[in-house]
Structure P
């Protein structure tokens, strides 16, 4: 399944023990779309990915990379 979602938000920088992480919270309609995608994938494949993550292709400006989005406890991504 290929879908395109656009989201604008503030990126938060978090320094872990071994690396620096850049985090973006996705909520609203985009979060609902991602949730539904994860549920459909779980039904089709019979299981969840680690921590309920969803693989995505992210893009900022002209730079693209593969990453994952993870659900939060509040239902946001």
Structure Q
């Protein structure tokens, strides 16, 4: 789930492009960078209950919930 990948012109014609899919858009080449998959996420929550529900505070609300949902094991 999540983003399907990112198209970037960075790395075209270099060693980085070897073995990667190049997509042409309007006559310009872009590398398809596939998303990384996380098996484990280590997150910090303000409060948790015995069912595993987490409550985040302050800056922890930015990315911790997304990382916890995207990983196979938290």
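I have -8000 for helix-only ellipticity at 222 nm (-39500 (n - 2.57) for each DSSP H run of 4 or more, over all residues; to 500), calculated from one of the structures P, Q. Which structure is it? Working through the options, I get structure P.
Which structure, out of P, Q, was relative contact order in percent (Cα under 8 Å, 6 or more apart) calculated from, if the result is 29?
Value 29 for relative contact order in percent (Cα under 8 Å, 6 or more apart) corresponds to Q out of P, Q.
For the read-out semi-axes √(5λ) of the Cα gyration tensor in Å, a value of 37, 12, 10 was computed from one structure; give its label from P, Q. Traced to structure Q.
Only the coordinates and a few stated rules stand behind these numbers; no lab work does. Model, not experiment: these values are computed from the prediction.
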